[in-house]
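Alright, structures below, take your time with them.
Bear in mind these aren't lab numbers, they're just calculated from the coordinates by the rules spelled out. Since the model is a prediction, treat every value here as computed from it, not as a measurement. Cβ atoms are built from the backbone, for glycine too; each structure is taken alone.
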Structure 1
Amino acid sequence: MSVVETPTATIAGQVLDEYYALAGDALKARGLLKLAGEHRASPSLVDHEDEPVELIWSGEHRGYGYFSPATGWVTVPNCLLALFGVSFDALIRHVLGALNGTYETPIVLVPDLLWEVGQVRLPGRGKRVPVWIARRLGDPVVWDRFLDTVLLRPAPGLRIVLTFTSADRLPLRTTHGHEIIALRDVAGSGRLTVDPDLLAARVASGAPRSDDAISIGADGASLTVRGQRYVFSGVKQRTITRHLYDAWKSGSPECLTAEVLESAGCSATVNTLAKAFSGRQDWREFIREEHGRCWMFS
């Protein structure tokens, strides 16, 4: 997980062997780490310096190394020059391995950062859900590229974005239609493979990452106000609550009721929120309607 979040998604073979030998062997055996070239720097093997030294080729010694003031020429073994990189195709297959879904060759949306991988069917949910996989969403530049991609490819309802970024490094900003979930939070005992039940529970909970008094689930099906959760099953009611939530979030909560109802596709006979929410009264606990206007409040 640490290697995936580095800018180049690579790790030196020397570091892998010295600090993560068992994990490194397992990752290489599964094809999740592959040889990605060589690096030309190494910690000093004899001078105990913290700074890496640049390696040069020596025809006399038939290898790379460096000159030490203390001992002279030091040859660095070839095995310590290897550089290993993440195989994202293999990693994505591994991450999704336990999920029931229809997968295609991952579509690269942002090179080495964001992929569209197909659709999954979660336990207890009849409709398949599209899935993206992302990394480095904690980097502001990468986050902006993610948002640009979302604008070009809006979510068709709910879209799950699984990310290798830990939850505490994700931006608090919500993204319409997208449930951004840290892989660490839904991984099974293997720690790199998503547990279907954990993912289904996480999506169903609509657990907000924001400290706002009002938060909304990615699919608009649930709204949490001051810790109280409200669930809306109808598409029109979801559209209304989304419209009012977006207005509240923008700082200008007051809306024309007619515009809100029109955006939800309500018929001409449904001309008040009371009619749109017919059969329930709990919406009045966080939505007010007066004189042709309506707004959400916390």
Structure 2
Amino acid sequence: MTVERGARPSVRQLECLVAAAKHLNFRAAARECHISQPALSSQIAHLEAALGVVLFERSRRRVLLTPVGGALVERAKRLLADLDDMRALAQSHAEPLGGQLRLGVIPTIAPFLMPQALPLLRRACPGLELLLREEQTARSLSLLDEGKLDAVLLALEAELGDVTTLPLFRDPFVFAAGAGHPLSNKKLVRAADLRAQRVLLLEDGHCLKDQAWAICQAEGVRDYVDFRATSLATLAQMVSSGAGVTLLPLLSVPTVGTLPGLVVKPFAKPVPYRTIGIVWRPTSPRRALFEAIGTVLRELAPS
């Protein structure tokens, strides 16, 4: 193999580097890059020869990133994201409200908002090819940073990092309990009423879990059921069976709040809420499209 020392990395080499770092398995990385494993290994070897450094420690048992490899992977992610933004810039001039958009949506929003939103978005932006990806907040933000998503629809109370934010609407929380629960007959539930309750939450990784628990802790709640639901639908089913109480976002109530045996009550003021919004990389040139999408989604704010 003859490679000029100091040669510029190719886009393909950077893609292979990022994939190999993600999987730490050359076979899995090759599948992601849609090439054979020997071809991926060759791309990595050419890149190492050009840069004059070893990027991976390789043995029959495992693949590990070297320290310099880890630093270069982060730079490669940014370069690939910049290339995607360059393509998006050209696309935004050719068709400001059209083209392909890879939109991440967190699981506590996607099934409750997007079925209503998609027909409206098709009418508002007929030239838009919308590709949706449902992921939890941390994973969505990572994909956004890597350039694999163009924007993310999420709750803005989460730790977001270096992104541009567009708030859309408030999604109030409501109290949910089984039909026989002592609070089920109240017209309004005070946040302080949570203090004496056993609270059910989503599993770790859902930003909604962190938001709901922060509200509970502010009211002195210390007791919660040692069960972490994977979805709001599962959470509502557990609550309807009398296993405990929970907080649901109002956005989800038309879908999961109608279970037999489940009672949903509004909170007294000040009503706890989360803020739904869109975020994107500060370098993205597609703000006009994101704002157009935001205008549509605001029409679907729960009330």
Structure 3
Amino acid sequence: MNHSDLNLRQLQSFVTVARLGSFTRAARLLHLSQPALTKQVRQLEETLGVRLLDRTTRAVEPTRIGKELAPVVDQLLREIDAVVVNTKELAAKSRGVVRVAALPSISSSILPATVARFQESYPGISVIPRDVLDQPIIAMVKAEAVDFGVGSLNEADPELQFTLLFTDRMRVFFPPGSPLERKKVIELRDLVGLPLVLMDPESSVRKLVDRAFESIGELVPPVIEATYMSTAAGMVRAGLGTTILPTAALEMGDLSGLRSRLIKSPELTREIGVIQKAGRSLSPAADSFLKSLKAVCKELSR
């Protein structure tokens, strides 16, 4: 038997006749002519090589094999219907899940605004954000643990696709009354010798800062290292030093009360973009979320 000869119409015809015990009623329910329905059942019987229904002048009864097969086919058709409904709902974006891995600066600023906007349009879709550092983002995208990532890609990778969202410049954040407040333009050398609160060595911001200081021949050890930007901001607010954070961090409420200036250094910029697995399509829900993210980034960059 060639399984490809089986089709859903034949299975549906058989189950309906078996359940109603009548070709006439089954044909009416399925909106088929009685000869067309009879043909469907006969084709199924020929494909399987067994008789499934006993026809008498007064009724139609499933054979012993037909009785065994009917509930199995009925369950199969229900499951196929459920899959079709599920797929249609996902395609219509009436429900679903979007998983996004993003840098902490993005997770605490741009991402909340995007989620809020997105859920106004698609309340049935859940968004699960993961705030992680650069390398974990890349690993999660490659493993397909997330739909896409938002961060920096320092070197080309054939497994990944990078789409630029915006260029982020680094700023120095300091408490009111700091000598830096009097300067309109801050050079990187102005920060040498100051007590610096810097991010974790594995973070993209810290790597950028270290490279920038190396480019002017300086090695600047921090007085404090922080994993989260909110922690760095708290240390600066307490008068323990000065910190260097991305402009995107300005959207964080944790930086209120601090002063900031852009740092004049070509080394202190980073490209932030969408990181996707090459050759993989996004789900309809993830694609819509990405459109919302791009719209929010465009508005913030104006």
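Work out the source of 2.3 here, i.e. which of 1, 2, 3 gives that when distance in nm of label points 7 Å out along Cα→Cβ at positions 55 and 143 is computed.
2
With distance in nm of label points 7 Å out along Cα→Cβ at positions 71 and 255 as the yardstick, tell me which of 1, 2, 3 scores highest.
The structure with the largest value is 1.
If P(r) over Cα pairs in 10 Å bins from 0, in percent is computed to be 6, 23, 25, 21, 16, 7, 2, 0, which of 1, 2, 3 is the source?
Attributed to the structure labelled 2.
Name the one structure among 1, 2, 3 that Rg and Dmax of the Cα atoms in Å, for residues 23-110 alone of 17.3, 49 was derived from.
Here the read-out was taken from 2.
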